[in-house]
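Please find the structures below.
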Structure 1
Amino acid sequence: MEGLNRVVICTGQPGSGRDEYLRELKKRQEFFYYHLFEYIVGEAGKEGYILNKLNVLDFYDSKPEKLEEFRARALKRIMGEIKERGGVHVISTPYHFEWKGKSYRGLKEEEVKVLNPDLFLVVMDDLARVRERLREDPQWREHRFTLVELAQWRREEIMGVYKLSHIFTPYKEFYLVAREHGMDFLRDLIFNSHKKKVYLSHPITGEGGEFFKGVRRFAETLQPYYIVFDPYMIKDWDMVETWRRVRNEAMREGREVPEKIRVTIEYADGSREYELDSWDIEAAIKNIRAQIIDIDYKIIESCYCVVVYHPRERISAGVVCEMVQAKGMAKFVYAFYPFEPSPFFEWYSTKIFQDEESLIEFLKGISEREGVSP
C-alpha cells in the first residue's frame, strides 16, 4: 500500500451486504475503513444521545436537523483522519434510504466535493437476497418490504451516486459491484486501478448451467489481466426469466398465474430457492427489467471494452443491444463467434474471432502492452 493515497466512497442500499463485503476484504487487505454510521453514533454520544440501529431512524424522523448536524460532524472528523494518514481510505454508507414515507440521503453534494474521492462504488445484490438480509437485520426485520420498494431504493442509490460521480471534471470513476463477483473483484477495483475493465456480454435467456460454467471459465482466463464485469452476477435475471416462463405457460394454457412462484437462484456458494408472491413480482417486474438494462449500460460506460462470448449460432437480442450501446459510447467490441456473422453482428463488432483462444491471446496482448501481467 506504500505510496498510495486513494479515497473510495462505497455505497449500497440497506440489505446489499455492503459492510460485510468490506469487512471481509479488510481481513485480506490493509486499508482505512470508515463506517459513517459509527462516526455519527460517536458524535451523538458527545451530547449524551445513545443511538443505535434500532432507534436512529426514529431519531432522524423526530429530530432531522440534529442528526444532520451529527452526520456533518462525523464526515468532518473522517476528512481530518484522511488528511492525517496516507493510504487507501474507504468510506461506507448508504446513499439513499426511506423511513415512514420520507427519503433520506447519506451523502450531500457539497460534502462529496470536499472529500474529492477517486472512486465511487455501489454494492448491489439481487432483490430476493437483499430482502432476505433485511429480514435478518434487527434494524429492518419488522418491516415487510415489497420488491417494488427495494427496486426503487436501488434505483435511487444507483442514480444518486452516478450523479455524484459526474459533478467532477473529469468525471470520477464509478462502478456497480455485484456481490456475486467475489472478493478478488472488489480488491482489484480498489487496489489495482491500472487493470482495464471489460464488460463480458453473453447470452442469458434460455441457457443452462453448463453454458454458464463455460462463461465463468472464459472469464477466469481473463481475470489475471482484466477486471471482468459479468452481467449475470446480478441474479435478478433468474426472477425475471422465471416470471416470464410461468406467465407465458399460463397464457398458453388459458389459466391464471399461480399465487406463489418458486424462483431458484444459483449463487457461488450454492443454489437457493425463494417462494415469491406473484402480485409482488408482477408489480415490480417493469422496474426490475428496466433496471437490468440501465445497470448493464452503466457498466458498459465504465469499461474499456465489451468482450462478447457467443458460442451459439442463434444471436442473443440482448447481446446485440449491448454491442450497439458500446459502439455508441466509442467502446471497442471484441467478439468470439464461431459462425459466419450476420451483417449487423459484424457491423457492431470491432473484431470477430472464430475461436476462444485467439480472442484470449489478443486480449492478453493488449494487457501486456499496457504493462499488466499476472
Structure 2
Amino acid sequence: MRIGLLGCGTVGGGVLRICRTRVPELEVRRILTLPGELDDPLVTHDVADIIDDPAIECVVEAMGGIEPAHGFLIRALEAGKSVVTANKAVVAAHFAEFMELAEKHDVAFKIEATSGGGMPWIAGIEKARRIDEISELSGILNGTSNYLIDSMERSGKGADEALAEAQALGYAEADPSADIDGIDVKNKTIISATVAFGSLCRRDIPVLGIRHLTKPILDALEARGWSVRLLARARQDSGRYAACVEPVVLSRASEEAHVPSNFNLATLVGETVGELKFFGQGAGALPTGNAIVQDLLDVAAGEKPRYATEETLEWDSALLGAAYLLATNAPAPEGARVLARAGESGANKALYLVFGLDPVRAGELVRASAASDPATFAASFSAEAAASLESLL
C-alpha cells in the first residue's frame, strides 16, 4: 500500500523508520514538511502532491494541532483516500465530520495512535465491544503529568524542579499547559468514550488539572496511605453517560499509584471480560509510530471501522459522583470536613473533604475557591481510597 505522510517530526519520523526497516510492503511515497525540515527525495511542501496523487491510497497525519490538519484530512477523505492519524486534538474536535466522510466515500479512518501511544487501547476497546457493553473506562493517558507526579513522589523534587527535569528530558513542552491542565487527556477521553460507548462524547467534558498540585499536598496524602494521578474517567449506565478528566486520590496499593515515569495505564470494564488493563509507553516516536503502522496494516487488509457520529446517550455527570479533596487557603466550603490544617503534615494549605460532588459541581467549587486562592487544588477520591476516609476523620 502506498502512503502519503503529513508531517515528519517525532511521530512521523517514527512511522517512516518503521515502514522502511520493518514493513516494506508499506511504501511511503511522499512526505509533506515545511521547508528546511527534512532532506529526503520524497519531500514536498505542497499537500496537493499527496491529495491529488492517484497512486497514494492512504494518508498518515502526524502534524498535530487543529489547522491545517483538519482541512488536509477533509481533502484526503473527499478524494477517496483512507486516513490514519495520531492527532487527538483534531479528532476530538471533528470526530463526527471525519466519520461521516469516511462512510460516504467508503474509506477507512483509523485513530489508534491518538490515545495511549503504543498501547493497543482503541483496538482493545473495539475488541471488547464485540461481545460486551463497556460500562467504565479510566486511566493514566498522559505521560508528562505522570512523570511529574512520580518524580515528586519518588525523588522528593518540588513541582517546579520536576517540571524542569521533564522539559530537559523532552517529556514536557516549553509550555506544558496541555499536559498539566488536562487538555491532552480531555481529547483522549472524548475519543475513548466515543469508541467505548458507541455514542458521540460531548466536547465540554469537565476538566481539572494538576497545575496546583504541590509536594506538600502529596506528602500529606502519602502520610495517610494515598497517592494521586491525573486520570481519564468515563461511565455509562441505563442510557446515560458521563466523562471527565481530574486528579484522583488513590490507594497506595493500586496499580495506578505505581505507574512509573512517563508510562500509561488504561482500564476498561466489560460485562463478561471484567476489568482489563493496558500498560505501556503512551508517547514517543517508535511507540506511537508503531500504533500508526498497526493501523496502516489494518487499512491494507481492508478494515474500515465505523464510530458513532451522534450523541445517543444522555449526559449525567452524577454517574461520576465522589468525595473530593480540596486543598486551598480559601474559606471552607459549606459542609466540608477538615482533613488537615494549613501546615499540618506539610500541607501548607487547609485540606478539606467535600462529599456528594460530581465533576461538574467540583469544578464549580474550585472556581469559587480560586477567587480567594488561585492555587486551589482538587481531586476526587477513588472508591478504594474513599473506603478509608471514616477511619481517618
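Here, each number is a calculation from the coordinates, and none is a lab measurement. Predicted, not measured: the structure shown is a model, and the values here were computed from it. Cβ atoms are built from the backbone, for glycine too; each structure is taken alone.
Rank structures 1, 2 by mean count of other Cβ atoms within 10 Å over residues 258-265 and report only the one at the top, that is, the highest.
Once mean count of other Cβ atoms within 10 Å over residues 258-265 is worked out for each structure, 2 has the highest.
Out of 1, 2, choose the structure whose coordinates give helix-only ellipticity at 222 nm (-39500 (n - 2.57) for each DSSP H run of 4 or more, over all residues; to 500) equal to -15000 when calculated.
1
Among the shown structures 1, 2, from which was the value 20.1 of mean count of other Cβ atoms within 10 Å over residues 90-97 calculated?
2
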